[in-house]
Structure 1
Amino acid sequence: MIKTKQIAIVGASGYSGEELVHLLLSHPHAELTAVTSRQYAGQTLAQIFRKFAHHPRARGLRFSEPKAELLAKQAQIVFLALPHGVAAEFAVPLLQLGCQVIDLSADFRVRSAAVYKDFYAHEHPAPELLAQAVYGLPEVYRAQIQKASLIASPGCYPTSILLPTVPLLRAGLVQPTGIIADSLSGVSGAGRKAELDYLFVECNESVRPYGIPKHRHLSEIEQELSVAAGTSVIIQFTPHLIPVNRGILTTLYLTPAKATLDQVTACYQAAYANEPFVRLLEGKALPDTKNVVGTNVIEIAWRLDPRTGRLIVMSAEDNLVKGASGQAVQSMNLMCGFPETAGLI
């Protein structure tokens with residue numbers, strides 16, 4: 001018999017926090033016991049998120065101020081859906097109090113405090129924990145996640161780039177140099193905040209690049225690609241904002257290392273044929289955000305361009321599910337010994 005775990009969400013009022021609430025309220029082996037939000041403290045989940053009002057737990061569970069000592073008494077596993085720099089302030093005492101922590105911010109994704117400072121423009125708030133943190137990409141680090149107490153859940157863009165590229169680099173089928181990644185993301189990727197750039201009138205009927213040339217997610221992307229390749233990898237990455245609520249489409253341009261299309265296909269089949277949340281598209285099908293939004297699935301397709309000699313690899317995912325909260329719950333399932341698909345299908 002599978003034992004239920006008590007779960008808390010710190011920062012439950014943001015988009016990723018709301019998606020965590022959605023997934024955990026219906027999770028068969030999780031009991032959501034605490035949700036925090038300074039803005040909504042004292043109000044119930046049902047009052048703030050009316051979509052959950054039908055759920056009995058949502059009608060009785062109230063947002064509270066985030067206090068590590070209290071959270072440690074209420075939950076065994078704590079999700080941190082907080083901005084970078086803030087999450088570590090809670091991770092440190094929660095781990096000391098015996099909780100397992102799954103952090104959705106960038107605070108523990110980068111293994112070097114110096115690289116973190118370079119990309120995030122401030123000193124790392126808890127460098128002593130970097131060696132302990134496990135990068136929460138289940139398809140790559142499943143065994144490590146199962147034994148972890150601190151999970152650094154990947155960013156949305158990195159997930160869309162790493163899952164298609166890591167197997168090819170590991171197998172030596174593509175060159176580790178000259179990689180180009182173009183990604184398009186829905187507006188929810190910017191978080192739930194009122195800023196001019198993300199108002200409806202500013203985003204609707206408009207597509208624009210941003211974060212050029214050094215988006216913060218490059219730190220973890222290049223870190224993990226370098227691990228896969230066994231050598232330092234630097235890529236060109238251009239993110240774009242598109243006028244949809246959610247979803248990411250990424251196109252990667254890679255240089256084959258004398259690899260054939262059949263070898264690339266065999267590599268993907270070996271890596272992902274049995275993965276519950278990776279959908280390999282063969283034939284004429286290409287990734288489409290409409291087919292993954294609301295799911296924990298990433299779609300991947302690939303083409304070899306005989307004119308340019310480049311391998312073109314494409315992926316689509318929901319930035320709030322596979323790119324954030326769903327992947328975090330997938331890691332929780334592994335940590336707890338639950339079926340990996342629990343609460344996600």
Structure 2
Amino acid sequence: MQDVVGEGQNFLAGDYLAAIRDYALVKGLNVKALLVGSGLSMETLLKPPSRVGEISMHRVGCNLVETLDDPLVASIEYGRSLTLNVHGALGVAVQGAHNLLDASDLLVQYISTRSNIKEVSRVTYDEYVSLRLTPRSYYTKGVAETVRFFFDFATLINFDSLGRLLLSGYDVSSKSIINIDMPEPPNFPYHLLIDSVEVRFSQPYFELCIPKEWMVKPLSIENPELALAATDKCESELAELDSKDLIKEIRNRIRKEVNAKPTIDEMAVQLFMSTSTLQRRIKEQHTTYQKIKAEERMGEAKELLMNSNFTLEAISERLGFNNASNFNKSFKTSTGLSPKEFRKSKTHA
């Protein structure tokens with residue numbers, strides 16, 4: 001799987017950048033204007049990568065919403081324009097599900113292969129099954145409410161449209177409900193919704209509520225072999241993402257520890273796994289615990305040398321070295337400069 005292109009450590013699949021581009025083209029918008037402030041090139045827009053950083057994607061989303069005459073109308077249009085194919089291997093895998101209940105299982109399990117800024121959970125009510133959108137905490141910081149509404153509402157419209165498509169051989173005239181955790185905006189275009197979709201504002205959650213009887217209707221599997229292969233691909237992508245998320249968690253925990261940094265055995269205890277399992281998971285990302293630990297300590301050392309008045313002895317103790325001499329030797333091996341030389345060079349830069 002390719003690295004994230006653009007700004008942000010978290011991502012959305014590049015297919016969604018292509019979908020925004022195509023929608024902008026259909027609406028006659030200036031697609032180049034979508035890229036302003038995103039750090040993405042025209043080449044990226046012409047040939048989207050596998051994954052795009054969430055900061056860059058948010059900027060593209062802001063540019064789109066700011067350009068639209070009526071974002072509320074456009075959100076419905078955009079949601080309906082997204083096909084199963086735009087969801088990549090997950091969209092193919094869903095088409096091989098036995099019913100919508102199984103399809104929702106696949107969605108919940110593998111949504112992070114398409115985007116790791118939000119979670120989808122399934123909740124059962126008396127008469128409905130809910131697909132609930134929950135943004136992760138790092139996604140909500142600095143995200144414009146209009147942009148979040150546009151894309152979250154479009155997502156639920158899309159889930160509803162695709163569910164009806166998969167059930168095209170059945171009567172699906174009973175109402176589905178879209179709950180929105182925001183106040184009703186002025187001039188909401190209810191007239192653009194089909195009669196069997198009800199939208200409710202100021203609700204506790206952002207979710208699509210699907211009638212229970214829809215969930216168990218058998219779907220026609222046209223290509224079970226392809227659907228199985230797509231599910232396997234989702235599984236392999238999820239395994240890789242899980243390992244990368246683990247590395248990120250390890251780095252965060254090392255940074256938080258002042259003085260003695262945790263050993264691999266101590267880290268394994270913190271993460272509720274055996275040392276051998278932790279070693280194997282780290283090895284999957286072609287690194288070692290000692291290398292991660294050394295990188296984090298050197299990164300913190302540089303930060304302290306540049307932006308604090310701590311003595312070398314204090315920095316050495318803070319980073320968990322036995323003494324300043326060991327810190328000096330380790331730092332020079334890593335950077336080619338002694339800590340004093342590094343601090344002096346950055347002070348006079």
If Cα extents along the principal axes in Å, for residues 147-274 alone is calculated for 1, 2, the one returning 47, 37, 29 is structure 1
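A value of 182 was computed for volume of the Cα convex hull per residue in Å³; which of 1, 2 is the source structure?
So the calculation was done on 2.
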Using distance in nm of label points 7 Å out along Cα→Cβ at positions 19 and 315, single out the structure from 1, 2 with the greatest value.
2
One of 1, 2 was used to calculate helix-only ellipticity at 222 nm (-39500 (n - 2.57) for each DSSP H run of 4 or more, over all residues; to 500), yielding -16500; that structure is 2
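FYI, it's all coordinate maths here, none of it is from the lab. Note that the structure is a prediction, hence the values are computed from the model and not measured. Cβ atoms are built from the backbone, for glycine too; each structure is taken alone.
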